[in-house]
Every structure is written in structure tokens, then in C-alpha cells.
Structure I
Amino acid sequence: MSGELDFITRWFGKYYRESPPPPPERFGRREFAFMFFGKDYVQRHLSFSKVGDMQDFFPSRIPSHAYHSSAYYATPGAPTMEEKSWLGADLIFDLDADHIRGAGGLSYPDMLAQVKKEFIRLVDDFLLGDLGFGESELRLVFSGGRGYHAHVSAEEVLQLRSHERREIVDYITGTDLDIDWVFEERASFEKRCGDRQVVQKARIVPSASSGGWRLRMREGLESLLGDLRSLDIAEIRERYPSTIEVSDNRLVSLGEAVRSNKGGKDVGDLILEKGNLE
């Protein structure tokens with residue numbers, strides 16, 4: 001062993017002795033894997049029945065990397081997946097800079113700050129908020145590189161299959177969100193034209209007391225109306241990249257319409273007050 005490798009190994013061993021790693025939730029049902037200094041293989045199919053056994057492994061073998069499965073097994077140390085016998089798995093969310101628009105061009109500290117901002121939103125708005133998980137059911141960790149992971153170990157998620165986990169991700173990302181459900185269309189005006197009854201419909205703005213995506217979209221509408229009032233075209237395009245296909249004239253018209261006065265009130269305020277997009 002080279003002098004440099006010996007130095008690193010000794011200090012890792014000292015760290016492991018003084019700071020025993022805490023066991024993950026249900027550690028006895030997880031498979032562990034390790035890599036070692038100066039070695040090019042991964043030792044897999046290990047399991048521990050006691051916390052002390054797991055913690056003793058680190059200072060005695062001094063691994064350079066340690067991993068554990070997100071899944072739980074009846075026999076986690078078995079050599080094949082069939083023999084391990086799958087029992088369930090944590091629900092894990094991985095958010096890093098690759099998922100954040102514009103983060104790639106930032107300095108490392110600024111990049112992590114931007115990812116952290118979105119990660120806090122994921123945890124507060126969705127995991128603790130809409131989905132109702134408890135703080136004790138979450139474990140939040142730095143990925144070691146460009147982002148953060150959230151591990152959900154609630155009993156309710158352990159048996160979920162891949163398509164069910166995909167549905168949770170789709171909900172959080174708003175994939176295939178039904179706009180007709182968010183902004184329902186209802187009759188706003190009726191009149192008779194001879195023998196015919198004409199019904200005029202309008203999109204209803206979700207109320208401030210709604211929840212989930214309806215409330216989220218209402219708050220987004222409030223922000224958009226405020227930005228159309230106060231920002232110039234360049235600022236709007238920077239904040240809303242999707243406006244790339246909207247002409248400058250159209251954006252100017254939208255801003256003028258929102259700022260216009262009707263009955264002594266700002267039209268943007270009237271939209272929220274009346275609760276429809278008529």
C-alpha cells in the first residue's frame with residue numbers, strides 16, 4: 001500500500017471508530033455493498049442482523065464507499081434476487097442540478113442553493129403537504145454530488161409497484177395535469193334568443209381555500225397577473241421561457257389588459273375577485 005493510500009485508510013479508520021455510521025431504517029432487511037481503497041471490485045450481498053455488527057464492519061474493513069439497498073428482503077444476504085425475496089422498498093426522490101433549468105451554468109455553491117430551493121419545495125409542498133407524510137417518515141440527505149435525496153419509509157409506500165410510484169412522480173411534476181379539472185368550465189350567463197337558450201361559459205378560478213394543484217394554479221395565476229402588470233417584455237420572457245412562441249405584441253396586449261381599469265378596479269384583481277376567466 002502506497003504512503004498516500006495508507007494515510008487515507010488510517011484516517012478513514014479513525015473516523016469510523018469515532019463516528020459509527022447510524023443504521024438505516026429496517027437495516028436488517030437491506031442488502032449492503034462496499035468498495036475498498038486500492039481495490040476495483042464491489043463486495044455485495046452482505047447483511048447485518050445487529051447494529052453493532054454493521055458499525056464494527058467499518059473500522060475493521062475500512063471501506064471507501066458504502067451502499068445499502070432501497071429495497072427490503074426476506075434474506076438480504078442471499079446471492080440472487082430470487083433468493084433474497086423482495087418485501088418492499090422505500091420511495092426515493094432524487095433531485096439534482098440536471099433537473100433544474102439554468103442550474104448548469106451556475107457556480108457550484110449557487111447551483112446547490114438553486115437545487116436546495118426546489119428540494120425544499122418538494123419536501124414542504126408535496127411530501128409533507130399534499131401527500132401527508134410525517135417528518136419521522138422522511139430522511140433527507142446530500143447526494144454527495146449535485147443535489148439531494150429524499151427517502152420516504154412510510155409503511156404505506158413500501159409495497160407500491162413501479163407504475164404506482166410513477167403516478168406519484170407524475171402528480172408532483174404535474175404531468176398530464178387536467179386543466180379542465182383545475183379551471184372548471186361553468187355557465188356564467190344565460191339568455192334566450194327566440195326559441196333558443198344561449199349559455200355563455202367561463203373558466204372558474206380555484207378558490208383560495210382549495211388545495212393541491214388547484215390552489216397551486218391559483219397562486220401561479222396571481223403571480224402571472226402581477227408580473228404582467230409590473231414587468232417589461234424582456235423580464236417576462238426571462239421568467240416564463242414558454243413565452244418564446246408568444247409575440248411581443250401579444251405580451252404587450254396582455255399587460256395592457258391586466259392593467260386596464262373596469263368599474264374602478266384593476267382587471268387583474270377583478271379576475272381573482274370574480275373567480276372566473278371570462
Structure II
Amino acid sequence: MRKINEIIKTNNEGDISAYINGELAHKLAPFVLFDAVHAKTDSTWGFSWHPHSGVATLTYIYGAELHHQDTTSEGGVIEKGGMQWMQAGNGIWHKEFYESIAGRVDAHQLWVQLPPGVEDEPASYIDLAARDLPVIDERIKVVTGSYRGVKAPINLPVEVTYLDITLKAGEEMEVEIPSDQTRTIVFPRVGELEIAQSKIGNQEFAILEESDATLKVLALADSQFIVAATAPSPHPLIKSRGQIHTNQDSLEKAKRNIAALQIKLI
């Protein structure tokens with residue numbers, strides 16, 4: 001069974017809790033960032049125009065409505081329970097704001113490093129509504145990848161299994177993860193879990209040991225949690241703020257493209 005290697009805690013005093021950044025990105029690549037938004041507001045919350053390249057951002061919205069606009073001329077409104085995949089490629093500018101629900105904005109964002117070649121492609125964007133994401137046994141939502149033969153309706157350049165799971169207190173589940181996806185993270189946004197006799201609480205972030213085994217999870221309280229798994233990346237991380245590439249040449253080309261795109265925004 002997969003076991004917990006490390007638990008990361010934050011004080012949750014701000015609007016965003018950052019769990020993957022800095023040197024931890026090298027350890028968990030292609031997962032290079034994971035943020036949880038938990039803002040209290042009766043209006044909107046978000047970010048103005050800013051650039052990315054070399055990564056894809058997977059945003060999962062479970063307590064808000066997301067309004068998105070970018071320089072691919074794509075954009076949309078994603079309601080509660082939906083997801084967004086923005087593939088920054090060789091450069092993109094975007095802005096987004098969340099409409100609160102019942103005085104709160106709640107969402108997760110995972111950054112995934114793009115492989116060589118894909119990082120140099122033009123940016124692209126797709127969003128999926130909650131109704132488009134398959135649900136198994138009324139408790140396992142398949143956001144990306146596939147589970148028990150049920151596939152999410154999106155093809156990604158990096159294989160990522162991303163599941164949103166709900167368990168009642170006392171329920172136990174064996175989560176079957178593809179054997180080549182040995183890099184796994186677990187994040188309970190609600191409740192408390194036990195994994196291989198280690199407890200992980202609400203808003204704590206578990207990094208599991210590298211393993212091709214099954215994941216067994218016991219809910220110690222009514223819980224809602226994310227399981228995300230992928231194969232380890234063999235590529236370097238060349239970073240410059242919101243740009244993360246596998247090589248310096250791709251980064252420099254993306255910087256030039258981002259500068260050209262910015263002129264069009266003025």
C-alpha cells in the first residue's frame with residue numbers, strides 16, 4: 001500500500017495556501033505548484049493580466065464561479081464543480097476572477113510541467129462543466145485521466161489521474177492508481193483521513209512515498225479529498241516566475257513571445 005512520506009501544513013491565514021513551491025517542485029515534478037484558494041468575500045476575487053509559459057494549469061472549482069479570459073481568444077465561465085486546463089505552451093497572458101458563493105471562494109490549482117516539444121507549442125485552453133465530468137458510485141469524480149475504465153473527456157500531454165473523492169466517516173476505499181504513476185499527492189479539503197496508519201487533516205497536504213501499489217484511504221470523519229498521481233518527470237526545471245521550462249532555449253523563446261503578446265494587450 002502507498003504510504004505518506006511527508007505532510008505539509010499551512011496556517012491558512014491568507015486567501016491562498018501554497019503547498020508546492022521552491023525546491024519541492026523539483027522533488028514532485030511534473031507537479032510544480034499546488035495552491036488552495038479559500039477566500040472569504042461577498043463579491044469577486046482574482047487576478048489581473050499576467051503571463052505563463054511551459055506549464056499547464058489545472059484549476060478545479062468547488063465553491064465559486066470562475067470567469068476566465070486569455071490571449072488565445074478563448075475564455076469562459078466555469079461553474080461550481082467544473083475544471084479548467086490552460087496549456088501555456090510557448091506563452092500566454094490571462095486574467096481570471098471568481099464570483100463567490102455564500103461568501104466564499106474555494107478552488108484548487110495544480111501546475112503541471114509540460115514535456116519538451118509541447119512546451120514550445122502555441123497555448124491552448126479548455127474548460128469542462130461539472131456535468132461533463134464522470135462520477136463513479138456517486139463519490140468519485142474523474143477530473144482527468146481514467147478510473148475503473150471511466151475516462152475524463154479530456155486528453156492531456158502528461159498523464160495525470162486527478163480524482164475528487166467523497167467518503168463518509170468510517171468508510172474505507174482502495175484507490176487504484178496506474179502502476180507507472182508512482183508520484184502521488186492527497187489533499188483533504190474537508191475532514192480527516194488515515195493512510196497506512198498516518199493521519200492527515202483538513203487542508204493538510206500529503207506527499208506519498210514513490211510506489212506502484214494501491215492506495216488505501218480510511219475516512220476518520222466525513223471527508224472530501226483530492227488524489228492526484230502522475231509519472232515522475234525526467235526533465236530539468238528552468239524557472240522564471242510564472243514560466244517553467246525544461247531548457248533555457250525554450251524559456252528564452254517564450255519570454256520573447258510573451259513580450260510580443262503583451263504589446264497587443266496595451
Can you spot which of I, II the value 2.1 was calculated from, given it is distance in nm of label points 7 Å out along Cα→Cβ at positions 46 and 78? I
Candidates I, II; helix-only ellipticity at 222 nm (-39500 (n - 2.57) for each DSSP H run of 4 or more, over all residues; to 500) computed = -12000; producing structure is I
When mean count of other Cβ atoms within 10 Å over residues 54-61 is calculated for structures I, II, the one with the largest value is II
Of the structures I, II, the one that 0.15 was derived from, the read-out being FRET efficiency 1/(1 + (r/R0)^6) of positions 38 and 86 (r between Cβ atoms, R0 = 25 Å, to 0.05): I
Value 0.95, calculated as FRET efficiency 1/(1 + (r/R0)^6) of positions 14 and 166 (r between Cβ atoms, R0 = 41 Å, to 0.05) from one of I, II, is from structure II
42, 16, 12 is what came out when semi-axes √(5λ) of the Cα gyration tensor in Å, for residues 110-213 alone was calculated for one structure; which of I, II is it? I
Distance in nm of label points 7 Å out along Cα→Cβ at positions 6 and 206, calculated, reads 1.7; among I, II the input was structure II
Work out the source of 1, 4, 8, 10, 12, 12, 11, 9, 7, 6, 6, 5, 4, 3, 1, 1, 0, 0, 0, 0 here, i.e. which of I, II gives that when P(r) over Cα pairs in 5 Å bins from 0, in percent is computed. I
Relative contact order in percent (Cα under 8 Å, 6 or more apart) from the coordinates reads 11; which among I, II: I
Identity of the structure behind 3.6 (criterion: distance in nm of label points 7 Å out along Cα→Cβ at positions 102 and 118, calculated), options I, II: II
Thinking of I, II, which structure, once mean count of other Cβ atoms within 10 Å over residues 62-69 is computed, gives back 16.2? I
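The numbers here are math on the coordinates, done by the rules we state, and not lab data. Given the structure is predicted, the values throughout are model-derived calculations rather than measurements. Cβ atoms are built from the backbone, for glycine too; each structure is taken alone.
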